[in-house]
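Read-outs throughout are calculated quantities, based only on the coordinates presented, and are distinct from any laboratory measurement. Just so it is clear, the structure is predicted and the values come from calculations on it, not from any experiment. Cβ atoms are built from the backbone, for glycine too; each structure is taken alone.
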Structure P
Amino acid sequence: MLSLTEENYLKAIYHLSDGGSKSVLTNELAEAMNTKAASVTDMIKKLSAKEVITYEKYYGVNVTTKGKSEALTVIRKHRLWETFLVEKLGFAWDEVHDVAEQLEHINSPRLIEKLDEFLGFPKVDPHGDPIPDQKGKFKLQPQVAIDQLSIGYQGKIAAVKDSDSNLLKYLDKIGAKPGTKIKILGKEEYDDSMEILIDDHRVFISKEVAQNILVVE
């Protein structure tokens, strides 16, 4: 059994390591967790003892097979709860992250399987992030930010890169949500801002916003 704090660290290591594909330096982890290096060192010892991470001096930490499974379980719960809060309780998609951060630590596999069934076994959460299944499997499609695409591109928004609430509120305001049709009408050389068509209405967005709107590559 992992504590709430241990689960949060493990999830952070999983994300920072791109799902276990690279090691994470301790200072990167300290920055992500907004804590001191000494606290990270203590946590690394605890997680290593539970065999959910590996640590190599000068190279950093990474998730083990067991740790990856544990991290995906927490991520699965988080994204299912976000989906429930938006679809069934009427929360806005910019409100759910902090609430789901609390709910993801409920240790009841039966509850989560019932929740998944109740929601109709969704494949993605409200932000377009894939929801791992009971075995930790999920389909990850290559995605690209629209600032990398050419004028004339047409498609649908697949996901949003950043979960910052102010960004999500803005995207909600202009109607830029996963599943929405999008077309690139123009780019400004001066500041890389873009003119896009969102479900038949024109919108001008900054480069920073464009970097956070993802479509299937």
Structure Q
Amino acid sequence: MTKLKRISLVFLLVLTFGLILILGLSVYIFQATNSRTFTTIESLPAAHTVIILGASVYSDGTLSPILQDRVDTGLKLYRNGKVKRFLLSGDNRSKDYDEVNAMRNYLVDLGVPYSHIYIDPAGIDTYDSMYRSNAVFEVPSAIVVTQQFHLPRTLFIAKNLGLSYRGYPAESNNYITEDHLIRREKLANFKALYEIISNQIPAAMGEKIPVTNTDL
């Protein structure tokens, strides 16, 4: 066997092993969280809080299609009496980029009382959002809304943080970047596994802001 053939064989074996590992972890996470995902409002148990995970917003504060679908779905749960409060978790690390207030403004414009909306501007990624939801906002149980392809990793993180969260997929359209996001999600599973095993603590914590039961 020539040197080139040996190198090609090793590369093929490594590539095959990598693909098996990626798909295997994806299947494992899906199976570990599938029972926590509900696809109809009728079957979804009620909860006090809906957690909506952030996504990109435009420079004028308009929600991207992915984020609007998440917020619209959370609003649907609220109007159907499945939840009483919102926790909007997203990225607001700079004055020029603000996911959480864009979501809050959108909900307020649609008639949701300001007092029913809590925001987490340090929900930089999925792990931070899940960790802070209980550590800072004291939400031990909730419904999490995001796209179907994102739910397994989100619920896997929540489960391993000891949180009894359920998931409800955002009513979504066909996104231009969806194939890319699905591929990215499979790789992000490894990051989630590392964060869980290493018991990561988000850099930004701060004072507790409990999502209260006031006036319920």
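Starting from the value -15000: which structure in P, Q was helix-only ellipticity at 222 nm (-39500 (n - 2.57) for each DSSP H run of 4 or more, over all residues; to 500) calculated from?
Attributed to the structure labelled Q.
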When relative contact order in percent (Cα under 8 Å, 6 or more apart) is calculated for structures P, Q, the one with the largest value is Q
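When mean count of other Cβ atoms within 10 Å over residues 163-170 is calculated for each of the structures P, Q, which structure yields the highest value?
Values: P: 15.2; Q: 20.8.
Checked P, Q; max of mean count of other Cβ atoms within 10 Å over residues 163-170 sits with Q.
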Percent of Cα pairs over 32 Å apart, calculated, reads 20; among P, Q the input was structure Q
